[in-house]
Each structure stands twice: as structure tokens, then as C-alpha cells.
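A short reminder: the numbers here are calculations on the coordinates, not readings from a lab. The model shown is predicted, which means the values in this text are computed figures rather than measured ones. Cβ atoms are built from the backbone, for glycine too; each structure is taken alone.
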Structure 1
Amino acid sequence: MPAGEGWTETEAFEPVVKDGRLYGRGTADDKGPAVAALYAMRAVKELGLPVKKNVRLILGTDEECGSSDIAEYYEREPEAPMTFSPDASFPVINTEKGRLEGHFSASFAPAAADARLVRLEAGIKVNVVPGKAKAVVAGVDLDTLKKTAEETEAETGISFSLEQTEEGMEITAQGEGAHASTPQEGKNALTGLLVYLTRLPLTDCPQMQAVRSLVKLFPHGDTRGEAVGIAMEDELSGALTLAFSMLRVGEDSLEGMFDSRCPICGNKDNVLRVVKAAMAAEGILLQNDSMTPPHHVDGESHFVKTLLKAYEEYTGQKGACQFTGGGTYVHDLKNGVAFGAAMPGTDNHMHGADEFAVVDELVASAKIFAQVITDLCG
């Protein structure tokens, strides 16, 4: 994950402990949990606890960008009969939603106009709700820009700042970043900026028609894909989510990405093809031909019940299976679940500013992991 902006407790890659919290990028997702797992293995070994089955800690570096490394790993190694990844929260996540990482583009004839959008840039990664977005416009007076900014902020909750540059007036939209699997927890600066631009008296041209189409397809505040026709949910895995996360607009083309996490009931026919048709009707090409299916492991299995038992023993809390919109390294493993390392109710600000891990929770996680290793392998 990139550092991102808005850090207040420390610099992103300068970890610091304050009030029982370890702040820094990756402390919760996923370096802290990896260390907890390593210490759990060390504890089992140094205590001399008898185990009859092997335990292996697998560390990768591409989980945020497609998990290509874990795929290559399992081309060379046999898949373990039981696998857990401490890449989420307790008690046990046995269902991971499917995913459509939409990549789209459009081309149009450039227009010679005085009042125009020069360029737009937003987004750092497809799986991050953008907390900041920028655009440059020319040919619009300052009073109109300020008035529109005030009106749009009141409507969207996104704030706007203006700075004169050689190209024109640079507009910075400031929202609040979030993980793309929980877009409702953020304030999308990109969708807010698009609303702002469509309220300006810019010359009507193919470029701005495309921008208005994006506002129609991905309106600000629509985090469930209602406008594009794919809103759905089921009891097992909850509601579909959609985050419009990246966009570049120039004088003759645009390119962007969105991140949709789809419940068990979602598939190629009722998600991918529906979005593709809706975008095509607006002259925008969705380049995807496939999507990642959801993942589910039986919650009544011995494996899952063993994990829940250890969680209950060490926390005193009732354990139950959960679902997530996030994806982990176990998504394509037959018997893989996410297990820890955050406790229920702890918001670690994963992928956001001031990410942290609670030190006591990491220690408790190590104890739980050690117990699970003993129970499953002893």
C-alpha cells in the first residue's frame, strides 16, 4: 500500500507506539499480524508442544495487487489441507465476496473552447476510495468557481480549494479515503469533484458529455451500484459494494477504474454484463471479460469450529462466521479462511491515514494462533 495522505500521529513508514497503539502503514494490514503468527510458531516450538503435522508461514508481497505471487507459489507447492490468513478480523471470515475490478476507457474529439476542463487526475490504487482528487479548468471566473464550490460542498460533504496555475485554475477536492470494500465509510473525492465540474458553466462538448455520463453511472454517494443496475444482496454475504476509485481525463480521452465487491449471488451475467451494457450505452468501453468469483468455506467444518473455539477461549466472546468484501491470499484456496488479527469493533484505518494495530490485540492474536496450531496439528 502507498503511504497516502493525512497522517497525523506519525509518518506512514515511521512506526510509533502511542497509548497502546502501534501506528504506521502495514501495522494492522498486514505486517503486525504476520509477526504475531511468527511468534505463535516460535512459542509452540520453544515450549516443545508435540505436533504431528507441519506448520508453514507463507509471506507474499503482491496481495494488494492481484496475488500473483501466491498463485505461482501453489503452482510449485501442494495446497495445505487447512490455511488461515490473519488479514482481517476475528472471529472467522469464511466468506469473501467476488470482485469486479472494472477498467474502462473512452475517446472523443477534442473541442476548442474557452471554458473547458483541461485535465483531471484522481486515485492512487483501485482498492482505495480516493480521499483527494484534482482537476484544472480554464475560462471560468473565480466568483463562479467559489460559489459552485460552496454549493457542492453543502451537497456532497467534499471540500474544495482553488489555486491558479499556468494551465488554469487547479481545483483540489478533499474527502476521506477508505478501503474499497467498505466505500460507505469514506467520502469519495473523485465523485464529489465530478459533481462540481458538471455544475460549472463549461462548454458542452464530447469530453464533458463523457464526464456527465460518469456522474450518471457512478453518482456521488452511490456505493451499492444502484445507478449502474447491479445493486443486490443475500443473507450469506451481504450487499454488493462499488467504489469509483481512479480516473484520468484529458482533452481527447479518459481512463478509469472502479472496484465492486459482489455477494455470493453475484456473477458474470448479473454484474459484469449489466455494467458493460450500461457503460456502452453511454459510449464508454468496459474492458473486462471476466471477474473474480466469491469464496466460501463450510462454517460447520472441524477446521472452522476449531478456530472459533480458540477465539472464544482467549477472548470470552461468542464466535461466529462472518463475511467480508475484502480479499485475502486464501480467496482461491479450497479450505482457506481469514482469521484475525483485529478484534471486533476495532477500526484499524486499514489503507487509510493513521493505520494502527492495538498492541494487546496483536499479543492476544499470537496466543490464539499458538493454540490453534496446537489443536490442529497436535
Structure 2
Amino acid sequence: MFAIELLPAGEGDALVVEYGTEFNERYLLVDGGPVLHWPQVRERLLKRRDACYEAVVVSHIDEDHIGGVLKLLEDPDLRRRVDAIWFNGYAHCGPHGSVLGPIHGEQLTGRITQDGYDWNPGFANPPTPHTGGAIVVREGLPLPTIRLRDGAVVTLLAPTQSQLQRLGREWEKVVTKAGLVPGAGAGAAGSHVRKKNVSARELPIHLDREVLRQLAARRQVDASAANGSSVAFVLEYEGKRVLLTGDAHPGGLLEGLKKYAKLTGERRPRFDLVKLPHHGSGANVTSALVNAIDADRYLISSNGDGWGHPDDAAVARLILGSPRPVTLVGNYASNCLRTWAQRGSEVGLTVVLPESGTGIRVPV
């Protein structure tokens, strides 16, 4: 068994990774979505009555990823199902180079330390006797690997030290301005994720590869330090590979993928399933990134609200750059994905959407 369930986390990420056998199932939770959509995420998690999470991975500190994790660790029905938490907090700054948590990060730090969860177990250079090291790719060193149960292996691709240090410099100001002591934790709930309004868009009447090239040529830049600090990794189990990317910047991902390609001996490393970075934003799904991997099935975690993800530019780059016809799988039948579902066959694209409601489980 090896599968990913994209939970109904609104514009955010909340993914359950399943692996193992019918009689020995293993689970990871990657992010928890925003607080606004926690009730829907919680409902799905509660349906897994016996599921315990080997690790809850917090990719980065944006509210649409960390908000639901804060609610999870306050939930009497779920919080005791968590074995460990992977998260870069203030405890990982200093000589090893890591991240200063802003308000939500301080809240999570407080919850982890107060309740005694295992924090980043297995990662090198622990800053304290009770905390594992930073989740970071260090310059000049091999990609870190963590061996999970039953032979599953995690290979870290991002973030780099410089990306974490940049976030630290930016967010130290926020934490101090809020009257908090970095690393001491915080209890109050933070604000919801901010959105911009994106109007519904239509594809051109004629859709062909020339139009795709025009869409793919649109330029966007992700300047967010928080997104740049995203934890991105490969999970390999029984010869199959999943690439999970958070909201990672393409540059950091490409650095990690180059190292991973040398490790595997493949020019374009093969992946059986890829969760697109930043919900399919054109600023993160670049042509260079698509051309660096060998994949044809991509996951999109977004309801399309506010930001209009996935971007048409990102979809065009996937179609043009992937070595085989592309399949997009979404956890919501958003306006954008419905449009591509209706028109995708014109350019060899298949779109898979939930049969009913929201959320979707995808076998690897």
C-alpha cells in the first residue's frame, strides 16, 4: 500500500501519506491546512480511527499550512495520535543556521515543548538535548536521509541554509514587534491567511501548443521568505517515489533535484507522483523545474479561492515539459481545474477531480 490523500484544506495543504501493508499501515501527515478549513480536515482524520502519525511534517509557517496543525495539537481526539513533529523553529537557529518562527511558528513551538512531542528526531546537529537538528540541506554535504518504518526512506531536497537564514532575519522582527521572545512559544491564535481576489478566467478559443507556449511564457516571481523555507522531500517505498514540495521556491528545489539526480544516476529523476509546489502557482512551477523531473502525474491541493491556483502558466509548462501526457489530480473541482478538464483533451491533458464532495485519495 502506498497512497496520498489530499484532504479538503481550502486553499492550503493537508496531505495524508499512507504506506505499508494491509495489516501494518503507516501514516504521515504533511501540513494541516488553514484554521478556516480545520473542521473539514478534522472530519477526514477522525474517519481514520486507528491511524497514528509517524510524523506530522510542517512544511513551513504560512497559515494555510500550519494553522490546522495548531488545531490538531489542541484536539483531544487527535493530538495523542502524533508520534513526532518535523518543524523548523527558533530552536534551530544559531551556529547551525536555521529559522526563526513568526507568530504561528511560536505558537507551534509552545505546543511542541509544552506537550513533549518528539521534535525533528533523527536530524543532525541537535541544538538542545531534547530537540533534533534543523531540517536543512547543508552546502557541500549529501542530501539528508531519514529511514522510516518498514523500509520507507525520506530524502530531503530543501530548504537550504541560506533560505532558512533569510526567513530568520525577516521574521525575527515580526516576533519581537509582537512582544514575544523568539523561541519561547506563544498561545494566542493568529490571523487567517490573506487572499487576493482573482477573477475567473477562460482559456483561448483555440488551444494548441503555440498557445501553451504563450501561456508558459508568462513570468511570475515568488519572493516570500516563508515559501522559500519550505521542507521538500522525496518519499520512497517499495521502488516507488513521491515528491512532496510544500510551497518551495523553484531554485531551491532545483538545487536539491540536481543532487538527487547524481544520487540516483538519472538525468531526470523518476517520480510516480508529484505534489506541485505552492498549489500550482506559476511562480513556483517553472519550465526548468518541470524539465528536471521525469513525471506525468501531478497533485494540486487548492480550492482555487482567492489566488486562483493552479495558474494556467504552470499547467502549460507541465504539458510542454513532461516526457509523457500529463494527468492533473485535484482535491476540489475548482473553476480553473474544471476549465482544464473540459478543454485538456485538446492538448493531451487529463484532469481527475473528486467524484463527489472534496478531497481525493490517489494510489502511488
Structure 3
Amino acid sequence: MFLIDKIFLPFLVTFLITGLLTYVSIVVFKKLGLVDDPKIHKHPGVIHKKPIPRGGGVPLIFGVFIAGYFFLPINNQTSALFIGSLLALFIGVIDDLLNSKSRDVSPYIRFGINIATAAIVVASGISIHFITNPLSGGILQLDAINIPFIGILLSDVLSVFWLIWVMNMINWSKGVDGQMPGIVAISAIVIGILSLRLDPMGTANHIDATLSFIIAGSALGFLIFNFSPAKIFPGYGATSLYLLLGVVSILSSAKLATAVLVMGVPLVDFVFTIIRRMLNKKSPFHGDKKHLHHIFLRLGYSQRQIALFYWVVSAILGIISLTIRSQSKVFALIMLIIIVGGALLFLHQVVVKEANEKDVS
């Protein structure tokens, strides 16, 4: 009965609600002119050829809100989640509106809002209280370490950093149709399964498991209309959903390593992109067409093939993370960084340079 009430029903209800809201949003956004027109929006990462409704963060997060009202307890933590998500959605919708007029909210303002939303969540008590020591297998109690001079717990600082990291990492992984919702759904399902394994009857903290499957239901409901050829884009407002994904990964610190591993490919691409831009003396916030999915496009792969690649790899990494111990997850992540990082370096040197030479010639 627990699995039906706390897992299957929330997932199904969110899936149906988000799917319906997304369909309605497509119609409404077209009438309002809230579209991403490649002739107007001159962002270097734009790859679509015709105007597509933008603002998918609205149905994504409201699907979660509606389901959460019925299936989640209303307390300080869930209230903070909804407030933080609404703030992220608000700045996202503004950015989506400006994009339709060939303008953008400053990336530094958006980053500042990321910090504010993460701080709201952490202030409610959602924090990485401990992590498993990858060397000894023991516990590192982060909430017992106070950072000198500023009087802030190390657990809170790391939690804010992690939430900001997830929000931006997943946001950079929506370059092709269907890529993002598939990654989010798989990650949420894996985290939810681990939550059930740690607490099979929901006697302790079933919020993380229920919210994980609510997030998965929302992402899959949206995916129906976002898979190539996309009928709607998630837009920047979808960072509100990524915030919640980061939250469920830290409601129990035992799931943090799992989240890192299942989102390993976007994570490595994210780090590689930041380092590459900084080495080129550009702002990490400066957009370009050199992400892994852009390189695959240059190699001739379709958007569907690229999205499926990300899904399959995320699913495989998710299965691995569910079958190995925390110490082994660190080794697996190191291997992933070496393999994906090496592939990115090679592909970037070969494919991107060849493309640049063709552009010059």
C-alpha cells in the first residue's frame, strides 16, 4: 500500500498533470508570442530552425506543485522548496520572455538568484549533514565543522554549492530535444529507488522518495512534447525543477554519491566547459557551441540519437550506482572522468578545430 500511495500514484498523477499542462502551455505560449525564434534569438547555442514555444519550466514545476500538495506533507522544508522553486521559476520566466525579444537576463543576475534559491532551501534545514569517507568507509560529520571567522557550518556551504552546481549543470544539458527531461527522469528514479532501499516502508523520511518520483513523473510528462522534434523548450524556468532534483539527492547524504555518478556525463561536460572557457580567457557564463552534444551534432548524429545516448549512459551509470558501495562509486566516478574527459578533449581538438578551419576557408 505504501508503494501505491507514496510512489506509483504520485508518479502517475504528476505525469498526467504535467503532460496536460504542457499541451495547454504550447497553445497559450504560441498565442502570447512566447517563442524562441532563431531569427531573433542570436544565442550561439541555438540549433533549431523555426520558432518554438519557450517556457516549459511553467508546466514542469506546476505539475510538481499540484502533485506535491496532495502527496507531500506541508512543513517548513516543503514550504521552502516551493518558495525557492517559485523564485527560480520567476527569474526563468522573465528570461524566457526577454529571449522572445532577443534579450536576456544577465547571467550574473541569474547566478545570484541561484544562490538565493539554494540559500532558502538550506536555511530550512535541508543540508548535507555527513558524507561517507571514500578512503576508510567511515562517516565525515560535516555539520560539526564550523568555518572560522564567518561562523557558517561547512555542511550548509557545501549544500548551497551543490544545489547551484546541479541547477547549472543540468541547465547546460538541454542543448538537444529531449536530452534534459530524460536525464532528470532517470536521475530522479535512481535516487528514488535508493531512498526505498534505505527506508523500504517509509518509516523515516519518505519525502525524498515521493518527491523523487514526482520529479520523474513531471520530467516524463514534459518529455512527450520535448522529444525531437520538440514542440516546446524547457527554457530557463526549468532550473526550478533542477533545484528540486538537487534537493532529493541531499535529503539523505547517502544518495549524494549516487546522484553524482548517475549525472556523471553532464557533470564532466560541465567541468570541462568551465575550464575550457577560463583557459580561453572567457567568462564561464559565455555561451558557445562546444558542449559534448554540439560536437555530436557536428559529427552528424541526430538530436534523437544524442538524447538516447545521454539516457542510456545515465541509466547504465544509475544501475551501477545502485549495485556498488560508496567507496566503489568514487573509483567509478574517477574512471568516468578520465574516459569522458579524455573523449571530450580529443573530440574538441579534432572536430571543433576542423569545423573552425572549414569556417575560415
Item checked: Which of 1, 2, 3 yields 4.6 [distance in nm of label points 7 Å out along Cα→Cβ at positions 82 and 122, calculated] -> 1
Notebook entry, point to check: 24 is what came out when relative contact order in percent (Cα under 8 Å, 6 or more apart) was calculated for one structure; which of 1, 2, 3 is it?
Noted result: 3
Notebook entry, point to check: If you work out distance in nm of label points 7 Å out along Cα→Cβ at positions 26 and 330 for 1, 2, 3, which one comes out largest?
Noted result: 3
